[in-house]
1. I, II: which one has distance in nm of label points 7 Å out along Cα→Cβ at positions 198 and 334, as calculated, at 2.6?
2. Using Rg/Rh (Cα atoms, Kirkwood Rh), single out the structure from I, II with the greatest value.
3. Given a value of 3.3 for distance in nm of label points 7 Å out along Cα→Cβ at positions 118 and 222, calculated from one of I, II, which structure does it belong to?
4. Give the label, chosen from I, II, of the structure having the highest value of Kirkwood radius over Cα pairs in Å, for residues 206-269 alone.
5. With mean count of other Cβ atoms within 10 Å over residues 238-245 computed per structure, which member of I, II shows the largest figure?
6. Where does the value -14500 come from, among I, II, when helix-only ellipticity at 222 nm (-39500 (n - 2.57) for each DSSP H run of 4 or more, over all residues; to 500) is the thing being computed?
7. For mean count of other Cβ atoms within 10 Å over residues 46-53, the calculated result is 14.9, so let me know which of I, II that is.
8. Supply the structure label, taken from I, II, corresponding to relative contact order in percent (Cα under 8 Å, 6 or more apart) with the calculated value 21.
Structure I
Amino acid sequence: MSEKEFDFTVFGATGYTGKYVFRNLLLWEEIDKRSFKISIAGRNKEKLETLLKETALQLDRNLDSVGLIIADVSDEESLLSMCEKSKVVLNTCGPYILYGEQVVRACIQKKAHMVDVSGEPQYLEGIQFKYHEAARKAGVYIVGACGYDAIPSEIGTDCLKQSFGPGKLNQVEAFVKSKQGNHGMTVNYGTLHSLVTAFGEYNSLMEVRKRYVTEMFKKKLPERSHKGNIKWLPWWNQEVNGWCIPVPIGDRDIVKNSQRWFYEYNDEKAAQFEEYLVVPKFYHVLLAILAFFYIGFMVFFTFTRKLLLKYPKLMTAGFFSKTGPTRKQVEDLSFTFLCVGHGWSEDLKEGEKDYKNPPNKTVRCLISAPDPAYETTSRCLIQSGLTILDEAEKMPFEGGCLTPGFAFRGTTLRERLTRHAVTFEIIG
């Protein structure tokens, strides 16, 4: 790929997440004193030019060397042209279930690597099932879920697997705790659009997943003798000093799929994974449950879905907004992600396939980072793309459509993120 014009292209750069990715990519150059050939891509030339001018003023930098590429998901030729010029496409253009596959096809055809920030299971599993072999033959990596969904949970789980040793980790319980400042919290409309679209297409997930599990993998994940069941009712956890609410979608599916890859190709025992949102007061639990049922109702019907997307601020009491959070809100927000691993201290006895005694060892991996939706997501995406650019020889198969956990084991992604304030610490 040495003949490519650009090292990185930020596709969807004028969107809310795309702006953070572009800005942090430029800041990363300054921090690590390393320059790249960068372009920004989108369908509106005027918006791209405005973004360049605004970012140049914010960072007090000359950005004349940054390329502008007009690319639209409805125009295949424009996508092919973008991918032909790019070594790595940082794709922030969602919802991916609507707009992701077109970019994947173009990347494979023109031999460009791609990472994105999707958390949509239908898209992620469908892309791996449909395009893995084609990407492998082309020698390019297509890796989804490289943002807050699901780099912290993937790396946290793998850190614990390495800490326990082969086959000794049984289950990971992840506890997400956010801290916001006095300016409150708002989420950009794009996240809502992806959420609504994913739920609206939920019926297709079972069909996609059935083919993904049965046709893509020859080996079925064995049942564990000590099954870690998710706690569906809210519960108080003294360790995290809060009420825990289960998060049954998103990272849970992605981590499980990584475990399939590890079992299929490394013959490595799968770890179970469950995730919980931590809130300080019981009335927060009630509010969260009401919000969940409200959103579930709103996305169930076509008419209410349209209302939700047309008037996001009104229909969600200001939680979602087309203007997104203010920079001050983003700067004030941070989170911790505590992965608690349960397993065994001793090796399996000779001839045994699984442990008879219950887990007797606990190890924790604490992940700390700034605002998850934009700062952490952009840093994870950039460092994932950079890892492919620098360390592709350490990754599996010389190409393919992979989960982040399986794709990046053996690379320095964890160390790269730690240098950029997304830290992983084994705390016993």
Structure II
Amino acid sequence: MAFMCQRDSWARQLTTRVVSCCPAQLPTRNGGKKEALQGFHVILEDTILFPEGGGQPDDRGLLNDIPVLRVARRGPDALHFIQTPVEPGSEVQLVLDWDRRFDHMQQHSGQHLITAVADLMFGFKTTSWELGHQQSTVELDTPSMTLDQVVALEQSVNDKIRARIPVVVRHLAEGDAEGDKVRSRGLPDDHTGPVRIVSIEGVDATMCCGTHVSNLSDLQVIKFLGTEKGKKNKTNLVFLAGNRVLKSLAQSHATEKALTALLKNGPEEHVEAVKRLQNSLKQLQKNNLNLQRDLAVQIAQNFKSNPAREPVFILHRKDGDSEFMNIVANEIGTEETLLFLSVGDEKAAGLFLLAGPAEAVDKLGPRVAELLEGKGAGKRGRYQGKATRLSRREAVQAILWEFTHHRSSEH
């Protein structure tokens, strides 16, 4: 039996009955961490919520105002996952998330059209497709597509949309010889009942379980975003259909408007303006690097020229980097002086360098990293790493002074 969503893809509400309600788990991710939601699998006499299949994601909706979080197919049944149980035999009301469904209908029917026309025009067979969250992809069995081919294909599919060609769904009895004449990637092993054929009149006929528009004009427009190299000498053709084109245009216009305000020029000048800014930034970074190097040398020379210099040198700069710290250490020399240098946000994270006599650095380096709640490594009198709490620099300074006083008293 075909579900109501397959008999009438435009149905948005349905009253039906509960066949069964069994405890179940739904694998999911929370912030990248795997977890399992506890709930129930509900089987209904009929459903307007499409279970995942044919490359099309499943629907969402409400079952008696209870959110349906997943719909999966198991043999002839659709399993609706909810987190509140319902009584078997009770009458329930289903409400479809129409925006999600209609988007899937547009992308799926768009894929059928692209697949058929690419084969008719160039002999490029579709080997798979993906209905993504923001854009969709058709995998074509060709190592490449020229720009002229992409443009011609886009024009042809949109010509057919403007021609308002009907999309018709038929059901054939299992074993009907007519099913052998249509495009198919094979039926699922657990398929039972009639075979569903989706036809674009005069263009294509395909076995498919998914939901579709009833006329190509419902697609509004198809826009290709370009091609990408696919697996095994294939080409991925990326596309948007219907409302996704309008959303993409609105997003692009908002971005263009924001750039116009920031760059103080028209959209046609944005690229050149950004290039000029990039060149200016590179020059500023180069100048800043030279100034940082000069400053590092000057700081080191000032310290070395001080006849009353201390055995410990401590310096923090918010705008420095690893190279800055190493220049200071190189210029001062570390045979007699113990240096503790740090750069970054003094109340948060940053980089640090401990330099000095190798014996001292080997002993103190891990303790410094621990105090700063960071990680580091070192050799030959240098220990450097990342710190998460530069605010604890005073504690580091204390152990360095304690170490030098203890060492001087021994001598």
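Bear in mind these aren't lab numbers, they're just calculated from the coordinates by the rules spelled out. A quick note: this is a predicted structure, and the numbers were derived from the prediction, not measured. Cβ atoms are built from the backbone, for glycine too; each structure is taken alone.
1. Matching structure: I.
2. Values: I: 0.95; II: 1.21.
Structure II gives the largest value of Rg/Rh (Cα atoms, Kirkwood Rh) among I, II.
3. I
4. For this comparison of Kirkwood radius over Cα pairs in Å, for residues 206-269 alone, the top structure is II.
5. Sorting by mean count of other Cβ atoms within 10 Å over residues 238-245 in descending order puts II first.
6. Among I, II, the structure yielding -14500 for helix-only ellipticity at 222 nm (-39500 (n - 2.57) for each DSSP H run of 4 or more, over all residues; to 500) is I.
7. Values: I: 14.9; II: 21.8.
Answer for the origin of the read-out: I.
8. It must be structure I, since only it matches.
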